[in-house]
Each structure stands twice: as C-alpha cells, then as structure tokens.
1. Given that distance in nm of label points 7 Å out along Cα→Cβ at positions 75 and 195, derived from a single structure, equals 2.0, which label among 1, 2, 3 identifies that structure?
2. Which structure, out of 1, 2, 3, was helix-only ellipticity at 222 nm (-39500 (n - 2.57) for each DSSP H run of 4 or more, over all residues; to 500) derived from, given a value of -11500?
Structure 1
Amino acid sequence: MTDVIVFSGQSNMEGQTEKLLDASVVNGAYEYKYATDSIVPLCDPFGENLKYDGTAGEAYEDYMGMSWHAKHVLGGSAYGNSTLIIPFCRRYIKKTKRNVIAVGAAKGAETIEYFMRGGKGHDIIVKKTKAAVNKTADFSGNIYLVWLQGESDAIEAKSREVYLSQIKQMAEELKEDIDLTRFCIIRVGRFTNDERDDKIIEAQDTVCKTDPFFLMLTDEATELNKTPEYMNPYAAGHFSALGLKKLGEDAAETLANSVIF
C-alpha cells in the first residue's frame, strides 16, 4: 500500500536549515518531481524549485531576494540542507509498513491565501498531487496534506477568526480537488514573538479540536523555539536541522497512529 503525502507551507516546511544532516535514501519512499514528471528515491535535499510555467527553476541564493519569489511557484530545500520530510517519512514507514510518495508543495514568505483556491500555490498543489497519484500504479491509499505555515499571516496581524475560516476553506477545497483524506497540522512556531503569533496558533488549535477532518500532528514547535540547538543560528524564526528532525519524527508518529488502513 502506498500513501501520497503532500508537504506544504512556508520556509520551515521547505527546509531552511543550517546544514545537511543525512543524504541517505529512505527505503520505501519516493519523491514526485513535477518538472520531469518522474518519481525518484526520497532523500535530502528534498523538493524542487519550480517556475510558474511548471519548468525547473533555480535554487534560492541570498542575493536573489524577492526576484526569486517572483519567478517561482514552489521552492525546494534552501541551500541544499536538511528538511523535516526525510525523518518524517522514515518514521512513518517504520510504523505503518506502508510506502510513501512525497510531494513537495511549499514556498516561503506566503500567506495562506496563496495556497487557497485561486492562488498559484493551490493550483500547483492540485496539479502536482494528481500527477503523483497518476504515477503510482493502482493507487488506492490515502492522500494526506502536512501543513507547517502561518508565519506570514502573523506578520500581517491576521485575526484568529480570519485564519480559522481560511484554513477550513482551504481544507474543503483540497478535499474536493484532490480527494484529500485528512488535513494534518504541525502547529506553527513563534516568528513575530508577540500576540500576533498567538492568533494563528489559537486558530490551528481550534480547528483541530472542533473539526475531525483536521489532525494536530504536534504542537511542540513553540517549545523548540526556546532551545537554541533546535533553531537555525543564521535565520531567525527558522528551525535547525535537528529541530526539523524532531518535528518530523514526532509528527509522523502521530499520523502513523491515526492512519486509515
């Protein structure tokens, strides 16, 4: 049995870490690459830098700034470093004995609107997920979305009520458009370090407590924020390779224990 897991959100989901911990292949896991319409063995660096026309783009470099964002619809692992996807899939496969097709669908510095219907992020999630499913012979597994996002919405001082409404709408859209099995959340960490973060965190907590379609995979990001070894020393508000490893493993444990067979 093979499950398709879509990893979406902002730069912490892309993997803006300070080093590459492990480049080995995850047994039983593969990554779908949209630009080449291919399935490849899963390893870090994960993801692809994809232009708006669906072709392969450029890896982000510091000097590019917003010019990179203007050209790319999705981003891969920043600087070729570690992501949470590898430890997540390794733990998930060990617990469930299922195979995984991982779909990278993250882009830094975007609010949730980017990933909702009508936004470029939503369009590519749908196209890329459908293509990944079509590449999987006799697919009959689950389609999960793992979401780590909200930093940009906090920066914009979005209210709890607005973000809550938007994330529920996004989930309904993906349920319709890609037959999503469940919307899974890695609760966002602190980025603004003030009450603006609280509004996004409260919205994510609320939707997981009140809507069974949502699953809170882990709420430990805010605790990891307090531990220097779990934070990227070169990028404020971003997790280190060790931080994302812990987030990924703990999140996978929760999903594995809730998997629909």
Structure 2
Amino acid sequence: MYGAILGDMIGSPYEFDRGRKTKDFPFFDRGATFTDDSVMTIAVADALMRAEGMGVIEDEIRTKDLIIDMMHKWGHRYPNSGYGGRFRSWLRHRSREPYNSFGNGSAMRVAAAGWMFDDLETTRKVARWTAEVTHNHPEGVKGADATASAIWMARNGYSKEDIRGFIINDIGYDLSRTCDDIRPGYHHVESCQETVPEAITAFLEGTDFEDVIRTAVSLGGDCDTLTCIAGSIAEASYGVPDELKTECRERLPEALCEILDMFAADYQ
C-alpha cells in the first residue's frame, strides 16, 4: 500500500491542474501530504484485515459492514483530508447507504484487495464490495475492479501486455491513447471512467516505480488520485525503494503507520 499512499502524497501539490504537465518536478514538494486517498486506503485495509481475522471475509454483508465502520472511524479521525462533497456528507451523517457515485474514490482506496487474496476471482469480488458501500454506480464498481485486478496481476508476475489485454477485454476500458495523447487536453475530472484508464496507462508506460509516479503526475487532472491509483499498481510490479518508504512514513500520522505496518507484515 506504500505505492498508493506515496502516489497520493506526491501528486497532492499538483491537484486541480496546478502542475506543469511535466515529469521534471520535485518528488516531495513542500505541499506533499496525505489526503483522503491515503486515509480511505488505510480504512479499507483495516476493514479487510478485520474481516479476514474474524473469518467473515466471504460474507458480503459482514465485510461491507466492517468497511463502512472503518471508513466512518478513520474519516472522522481525519475529517479535513479533502473528501469530496458527497462522501463528506455520507461521513457527516454516518450513513450506511450507498449514493450511486461513479467518482474515482472507489479506485483510490481499493489497493488492499489487490494484495490479500490468492485468486483473481476473490480479488475482484471483494474489490467490488469495497466500492459498493458508497460507489455502487456500475462505473464506480468498474474502477475498483480494474485497479485491484491490475494490482493482483502485477504482483503475480503477469506481463504488462497481459494486464493491458485483461483491462481492455475483461474490464472494458479503452487503453488506445498513449500518455502523450492524453496529456495535452486532460483536465481535472473526478470520475472513474476518466481517471482509472489514464492511471493504468501511466503504469503501463512507466519503466520503474519512480517513473510511473512521474508519468502519472505529468498527466495533470485529479493528480493525487490518479497517481495514487498508478502508484498502487506500480508497487505490485516494481516494489517501492526503501528510501521512499521512509519518506512516506515521515509524512503519515503514527495511527495510519500502524495499519500500514500490520498490512505490510502480513501481505507484502
């Protein structure tokens, strides 16, 4: 999960099209900080670890209840992390009902599902559950499914061409544009359908973990979330250098580091 959180941090200063659409930028700008992407990534990981520890990970209702509980817990602990308006309202009212969102929040938080399970079928099923508690629109579910599937395939040694083919043929995303095609006209947009394919393309074109991050940031748009998604897949393919893990931990509160440590010890 370091990849997702680092992507969030490194991309955060350039959100809302504040970057120059270049790969040449300070890797840890003064404004580099965790946002809602990191908090909810931790929340989902916490929930899924609890579900597995309780032996209920195959139970959709109980697992979803835990996901909602942990989203509320961590969201209220870090209430000023940049949540979108509808999610912020969902948190504030402690709602337990989804609101048919197709926002990219479902994809930004799903990394844990890509790491925890031995088979792709379970990975995809649980990824969809993590989306459906709020983002139950088909495009919201699709974004989580695509991201978790790409993570699972990358960590299990599938080639980039295998991953590309799966995302096109099984998920249904169009990956025909290159990053050079995307970059000039790309703008801040918070939907899965206009963030996840771009993040996957940045991963596919990147040559190592750092290059994936730089490529994702260079696209612009909703930069923290796009780079969070790309970074989560890049970690599964390349790993994360120890010095970047150190930088990540220095920018995270101890409580979030504790969940990150628990997850890394058991699954990464």
Structure 3
Amino acid sequence: MKYKIRLCIFLFVFFSVCAFSQSKKGYRLVWQDNFSGKELDTTTWTNETANPRWVNNEWQRYTNGGNVKVSKGKLKIEARYKNGEYTSGRINTRSKKTFIYGIIEMKAKLPKGTGTWPALWMLGQNDQAVGWPACGELDIMEHVGKHPGFIHTSIHNSSGYGQTPYTGILQVKDPFNTYHIYGMEWTKDLISFYVDHKLSYCYRPDIKNKDNWPFDKPFFLIFNIAVGGDWGGPVVDNNCFPAVMLVDWVKVYQKK
C-alpha cells in the first residue's frame, strides 16, 4: 500500500512538472513565420526533393516547390495523385534556422484520408554526419490517415526507435477543418509535447547519455506530407487527393 501511495505521488508530481512547463512565463518570442509573403521565404526554408521509397518506403516524390505554396497568410503543402504518380512537398530550415531549447509551436489544419501522413517535426543538424537515429528526432505532430483524429508526438534516438517507445497520443476533435496548435517545450532537462496546450507526452531520462539524449545541439524544422509507406500503410485512398496541410504560423520562444 505504501508503495502504491509513493508511486501515485511520484506520478502526480512528474506529470504536474511536465504540464506546468507549457507556460511561456520567462520566455520571449525569438522567431516566427506567419507566411505573409507571396511565396516561400527561401532565406529560411528549402524545398527538399526526393524520389519514392527514399525513407520509410513512402510512395511520394517530393518536388522542388511544385507542391508548396504560400498564399493569403498560409503555407499550403499539397499531396497529389496524377497519372499513377504521387507527389508531395517537404520543406526544411536546415542550416538556415536552427534552435537549441525553447517552445516551438505551429498552428495547422491537417489532410484527411487513408494513406496520408503529415508531419511537423525537427531533426538534429548533425544528421548527415552521425546518421539517424543518433542525430535525434522530435516529432511535434504526426497524423496517419488510417487512424483519423489521433495525434502522435514522439522522440527518436539511439536508445529508442523503430517501435517508437517514447510517444504520446491524443485524440483531437476535427483536426481537418479546424486549426489546432501543436507545440513542444524543450529544455536541458526534459521535452514535453502538447496539442492545444494539453499535455500529450513528457520525456525525461533519469540519467542522460549520448544514446538517450542527443538533444543538446541545434535542430532544424521539417514540414511535409508523406503518402503510404511503413506507417502510412499499404492502402491509400486515391479519392482523398489533393490532400492539403495548411500552416497558419510557426513560432519559437526561448528563455529571456
């Protein structure tokens, strides 16, 4: 009985710490993109090109800007199916905008349909030197169309990947027609993810080492829509295309 009481107290304190970490007290806005221009800001973003099966056995070909548009204050990433081919967009801030620690938030509407796999995430800037998962990955938002309405937030590193042991899932009402805020607070001690300021998952290793904590160096942002693949699934509903993700803004806050 005493053990159960101590366990309950520990869990209460643990999740309370993670939940309170969502406050912006002590933070200041250091960067934002409201996508207010007429085209993608290439001083910040790069269109990433790749052929099908490049990663995760995904089916899409990432085009050089053909599936990415900025209009009316929104970033629009569109996955398409035409003439037997899937195309999509993937943009990143590699070597242009990188961050260590802070609160990162983005406001977005997600595409709907079996086989779609939109993501808002970050990768370690040293990924090309040390490879994945040693570089670390921070998945602020992932949604797979075969499980509509369930938002996944995850950590990948050398101590846990593949089966994704470090993850949280929240069911969200209508992420397709309504904007939601997907966020993460990243400090030297812990990383917590949330949707509309509601805690989804908190990651805090008891003892940090190079395998479980590659999160003390710069990371860059990636926004994309994948199609099919290892997690998107073997079945894709071609009637859902064009599948669109709209991003209203992205903001980064850091300690004053």
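1. Working: 1: 3.0; 2: 1.4; 3: 2.0.
Here the read-out was taken from 3.
2. Details: 1: -11500; 2: -19000; 3: -3000.
Attributed to the structure labelled 1.
No value in this document is a laboratory result; all are computed from the given coordinates. Because the structure is predicted, anything quoted here is derived from the model rather than measured. Cβ atoms are built from the backbone, for glycine too; each structure is taken alone.
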